[in-house]
Structure 1
Amino acid sequence: MTMKKLLIISWAVSAAFLASCGGGSDVKDNRQVFRFNELGDVSSLDPAMSGSFENNWAINQLYNGLVEMDEELNVQPCIATKWNVSDDGMTYTFTLRQDVVFHDDPQFPGGKGRKVVAEDFVYSFTRLFDKKISNASTLVDVIDYDGTDVHKGFEAVNDSVFVVQLTRPFKPFLGILTMKYFSVVPKEVVAFYGDDFKLHPCGTGPFKLKAWLEDTRLDLERNPSYFKKDENGIQLPYLDIVSVSFIRDPDAAFMQFMAGDLDMLSGIDAINKEKVLQADGQLKPKMADKYILQSAEFLKTDYLGINVDPKGTFSTESPLQTKLIRQAVNYAINRDQIVRFRRSNLGTPAVSGFIPPSMHAYDPTKLKGYRYDPDKARELLDMAHFPGGKGLPPIVLSTTGSYLDIAEEIRQQLADVGIKVEVEIMTPVAFTSAVADGKVMCFRKSWIGDYPDPENFMSLFYTKHWSPAGANYTHFTHSEFDRLYERCLSEQNDSARSELFLRMEQILVEEAPVVPLYYDRVVRLVQKNITGLPVDPTNMINLERVKKN
């Protein structure tokens with residue numbers, strides 16, 4: 001019997017159980033069932049493939065790593081109780097808890113989950129260097145690992161001490177370790193399931209897999225052996241079941257939420273803005289009586305990327321190869337209008353660079369970005385010898401159907417100053433591939449910080465990160481920018497690093513390979529009987545302390 005058939009049978013049993021819980025009441029057997037809908041796709045439950053937001057939130061319920069992030073983006077202990085960083089910033093020594101066990105699995109003796117030891121982290125980290133298994137290669141390249149005794153990168157000193165050796169000091173490293181890629185997995189379980197481990201997860205997290213029917217439903221159940229307790233000594237989590245549906249139609253999912261069959265909707269695209277929100281982005285009074293609107297700054301910048309590769313596909317036909325035109329585009333876009341009318345005021349116009357407000361390097365008093373100035377845009381067109389846009393070839397803006405409204409808004413705004421735009425709608429798969437391969441002239445995209453450090457946002461413009469190998473989708477290259485970026489990697493002083501980021505941002509403003517549109521916000525609509533659901537700038541869904549009252 002195939003693994004997928006086993007999962008389907010398991011899902012059928014789970015569905016029968018959930019039906020017995022009585023719809024949204026969850027009271028027939030006194031179990032607490034938390035339900036929400038995911039508009040996207042969960043493709044893998046293997047931490048080594050936790051790159052997407054959808055995979056990430058699911059994996060967060062199933063796995064733990066050495067450290068984790070709190071709501072203020074501070075690194076906190078998790079499986080590691082403490083750590084020490086050497087004076088040269090290159091050696092990290094972690095002391096592990098002794099009460100953490102893996103979920104039960106038939107591959108363990110007696111089917112009972114065994115204790116986590118330092119050697120499990122050695123195995124888990126090693127997997128991340130295999131590009132056939134993981135897409136975390138740019139995150140681990142600072143670790144001094146090549147599989148030899150000279151460059152082994154990490155080692156288990158004993159069961160409770162794990163050491164990581166870097167090739168150079170790297171200030172964001174602890175933040176990187178909070179990412180789900182660096183969760184601990186058991187070698188014997190991974191070896192048994194092979195490629196199917198993504199369908200048969202085994203971690204240490206607050207929940208374990210109950211059933212998964214891909215694209216239909218994902219059900220998790222409480223891990224009775226979870227190592228965390230609350231302030232009163234009560235073992236976490238409080239919930240018994242987490243049941244996730246994958247309804248693609250946001251209106252259909254919204255109706256289920258209104259009927260009380262879902263406990264949470266996540267993301268502005270999942271919410272019927274006209275029905276729920278006022279013009280200022282707050283809940284309408286009648287809705288505020290029934291629901292909770294969670295909103296917070298998000299480590300996310302939405303932007304237009306410009307292909308500036310002088311030898312690329314559009315090196316001769318793109319008007320955006322000219323810096324004056326790129327600057328004119330930046331001045332011609334009314335970001336306030338986009339946020340007000342297309343985002344229901346849930347966001348902040350990106351007029352202060354690419355790094356979002358929740359980062360310590362964000363400083364609107366020091367960085368002068370682009371504000372709406374159509375007269376300045378027209379002046380720049382004149383300077384580029386295209387008065388009123390006369391003779392200027394059209395810009396092709398590529399996007400997906402989900403962002404057609406914003407693309408059309410931008411097309412109209414640029415037309416007002418004489419810049420013609422043709423909007424190209426692509427499927428998500430085709431769009432992702434075309435952007436990575438440099439096959440689009442201009443594209444609408446967003447960047448969510450993988451870890452809470454400004455370096456992560458500046459990494460999109462580093463020459464050595466050119467796509468498809470890295471995330472430099474604009475193919476921007478600038479020797480001074482690269483020099484400053486490389487300095488920020490090893491600089492340990494926060495004030496000095498902030499100055500480096502400011503100088504990098506000033507280069508981006510001048511060269512304009514990107515058009516920052518808005519800094520996004522985390523948005524969730526939650527039923528009023530839900531408590532304990534934290535919200536933070538990473539938009540990580542953490543359910544270990546959630547209760548249904």
Structure 2
Amino acid sequence: MKVKTIHFILSALMVCTVSCYNPSTSGNNIFHYNEFSGIPTLDPAFAKSQATMWPAHQLFNTLVEIDDSLHIVPSLARRWAISADRKVYTFYLRNDVFFHNDPVFEKGEGRKLTAYDVKYSYERIIDSKVASPGAWIFNGKIDSTGPFQVIDDTTFQLRLLQPYHPILGILSMQYCSVVPKEAVEKYGVDFRRHPVGSGPFQFVDWAEGQSLILKRNEKYFEKDSAGNRLPYLDGVKISFYDSKATEFLLFRQKQLDFINDIDASFKDEVLTKTGELRSKWRGKIVLQTNPYLNIEYFGILMDTANKAIAGSPLKSRLIRQAINYGFDRQKMILYLRNSLGTPATSGFVPMGLPSFDTAAVKGYNYDQKRSKELLVKAGFPAGKGLPAIKLLTIALYADMASFIAGQLEEIGIRVQVEIVQKSLLLDMTSNSRAAFFRGSWIADYPDAENYLSVFYSKNPAPPNYTRYNNAEFDRFFEKAIRETNDSLRYLLYQSADSVMINDAPVVPLWYDKVVRLVQPKVSGFKANALNLLELRKVYFSGN
């Protein structure tokens with residue numbers, strides 16, 4: 001579609017009737033944001049990155065979802081029941097949910113969503129021909145014969161091999177979005193750019209590299225507490241500027257309603273070292289921060305049979321531990337992140353989850369003396385004879401990598417930082433071709449299992465990018481996911497995390513915070529610990 005046509009569509013959206021809830025009379029009821037990294041697909045079966053999860057959350061629904069307090073709450077399912085043996089979950093669906101209007105349906109009218117759609121969507125995730133990166137979410141969990149059952153149009157049943165406590169969290173993931181079979185079959189591979197869902201917003205047009213436009217779903221089933229139909233907005237426009245400087249300029253010019261995270265190039269202009277807005281910005285923009293279930297880390301490939309680590313000193317646990325002790329996380333967060341984050345000196349499971357306990361899981365503090373002792377034990381006193389180690393990262397984290405490399409060089413560990421494109425790094429880590437790499441893990445659902453699954457030996461990459469394999473870790477992990485007592489499960493999570501962190505297949509950097517700059521006119525826009533873009537109750541309160 002031509003750019004002129006896109007502008008026409010957007011203009012049409014902007015003159016739509018504004019929700020009676022919204023006091024704004026400007027007619028500009030379109031929410032604008034920029035996706036710096038681009039969007040590779042709108043098919044939820046491939047929603048493995050935040051860039052895809054955000055629009056998927058607008059376009060589709062799942063059986064259950066996570067609320068602002070990180071509780072599992074109903075969405076497509078009104079309620080659910082769990083069998084006594086905790087292996088059968090029965091979901092009772094709403095009967096007032098319709099797919100978006102689309103030519104694929106009779107007379108172009110979206111039909112009612114049923115339990116058959118849920119069954120089809122889940123079967124599609126595990127279909128090897130689809131090759132969804134989310135297929136792992138059901139690995140070893142669901143009954144091998146008939147795991148997805150339709151009882152009637154509004155009753156769906158999920159059958160497990162054995163009790164698996166985090167299953168409801170898994171069903172809230174964007175991978176588990178419900179899609180109509182006829183749309184997937186009609187559009188085929190083009191379903192990635194012609195999505196049909198039941199969510200609060202409906203697809204209008206996508207000019208790749210320029211903009212993605214969504215409009216309000218007039219038939220959306222949810223209402224607010226006053227009986228107003230959601231969403232309040234008339235539409236969403238996503239741009240794709242790949243320059244953070246351009247993104248910030250557009251935000252300053254009020255052409256974007258918010259930006260996610262603060263780039264290193266302008267963070268000192270906006271924030272003090274203690275993470276507060278500088279005086280000249282107060283009243284002009286709103287800073288939103290809150291705990292974020294995300295950990296930033298460096299990963300280390302652990303598959304000793306892989307030629308990518310042939311001759312690598314990272315095969316030695318002593319070297320991996322020396323790296324972990326060898327740099328100052330506190331100073332890094334203060335000066336490079338303006339205190340937006342917490343140094344990751346415990347395990348891989350981040351702050352904000354109930355099982356997080358720094359007393360139970362001991363990680364790595366800054367201790368250059370200890371690093372030097374470990375180098376001696378490894379046979380490389382003061383780093384003598386130790387080969388240089390190549391670290392792959394993306395440009396956004398180049399300053400972090402250089403800071404760490406500089407401190408490690410002081411103790412004799414030479415790290416060569418190589419900047420690569422994000423798409424290349426993802427490909428290399430997914431295919432076990434990166435020996436030492438920058439990574440992050442954002443929670444898909446609020447349970448420590450989601451983090452520890454990154455190291456479960458039976459999981460592929462993703463999520464097990466390091467190819468970590470430890471029988472003791474696996475035993476704790478498997479016992480934890482079957483445990484129904486929360487307190488006992490948390491202890492098992494902590495034991496698994498401790499085993500892994502001692503092996504050091506990763507270098508934890510910091511536990512993150514959601515950081516958003518928001519225009520003052522934007523109301524009802526709340527940050528959450530999953531940093532999921534929630535627009536259903538957003539409205540504009542002024543200019």
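Nothing in this text is a laboratory measurement; each read-out follows from the coordinates by a stated rule. Here the structure is a predicted model, which is why all the values come from computation and not from measurement. Cβ atoms are built from the backbone, for glycine too; each structure is taken alone.
Have a look at 1, 2 and say which one yields 0.05 for FRET efficiency 1/(1 + (r/R0)^6) of positions 158 and 422 (r between Cβ atoms, R0 = 35 Å, to 0.05), as calculated. This figure was derived from 1. Among candidates 1, 2, the computation of distance in nm of label points 7 Å out along Cα→Cβ at positions 262 and 302 that gave 3.6 used structure 2. From 1, 2, which structure was FRET efficiency 1/(1 + (r/R0)^6) of positions 390 and 534 (r between Cβ atoms, R0 = 41 Å, to 0.05) = 0.15 calculated on? Matching structure: 1.
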